[in-house]
Structure I
């Protein structure tokens, strides 16, 4: 599984002049990632089904849109567990999120640094 796929971001814009939007989106995702992961973990551990589903859907959608494929996949598994009412499995999966999010953050950060060094937006 790829941690981060930048091609997903690049599909969001047709015109290369709009690529600064992609950089901004990736940066926003990185800034919000710890809080989003924290919301999922807290809600799932507390067995709050409604808050868990809201948090995991937010994380899954933003990760998918940004190309954070490993985060999106894990969020999908957590969502499936929640829909089945399998809270023990959802908890086990949710506890994996912080490490997965760290890998995504590092991969996206590396991508953004390369794009910045090359002077080419995304």
Structure II
């Protein structure tokens, strides 16, 4: 078990060293194979406790999709069939989309329904 950030960083360095030899990755009989796997499991456990990955917010995902597709608020409002001021409220978190608009956001922007509905 990793207890400190210093231990975590030292183990990451050791993993990097072990990864330099492809045998440690592919060959179960290699000297570093078992060590690499044990250390990797320890790092995963530590990161899950100390650096949990959280679901992105609807606002974050919509902004990302807008950037990917070159959409501004006006184009997004046309795509969703709502006013630009309503899009602005969604993007600032001042209001939540209705269920109908949430479905449209999910379909038109290819966003998982669970993210759109906040579940």
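Values quoted throughout were computed directly from the atomic coordinates according to the rules given, and no laboratory measurement underlies them. Just so you know, these numbers come straight off a predicted model, no measurement behind them. Cβ atoms are built from the backbone, for glycine too; each structure is taken alone.
The value 87 for volume of the Cα convex hull per residue in Å³ was derived from one model only; which of I, II is it? It must be structure I, since only it matches.
Of the structures labelled I, II, which one yields 34 when relative contact order in percent (Cα under 8 Å, 6 or more apart) is computed from its coordinates? Comparing all candidates, it corresponds to I.
A value of -20500 was computed for helix-only ellipticity at 222 nm (-39500 (n - 2.57) for each DSSP H run of 4 or more, over all residues; to 500); which of I, II is the source structure? Going label by label, the one that fits is II.
Could you tell me which structure in I, II was used to calculate mean count of other Cβ atoms within 10 Å over residues 3-10 as 17.5? Present the calculation step by step, with values, prior to reporting the outcome.
Numbers: I: 17.5; II: 11.2.
Value 17.5 for mean count of other Cβ atoms within 10 Å over residues 3-10 corresponds to I out of I, II.
Ranked on FRET efficiency 1/(1 + (r/R0)^6) of positions 91 and 107 (r between Cβ atoms, R0 = 25 Å, to 0.05), which label among I, II comes first with the largest value? Checked I, II; max of FRET efficiency 1/(1 + (r/R0)^6) of positions 91 and 107 (r between Cβ atoms, R0 = 25 Å, to 0.05) sits with II.
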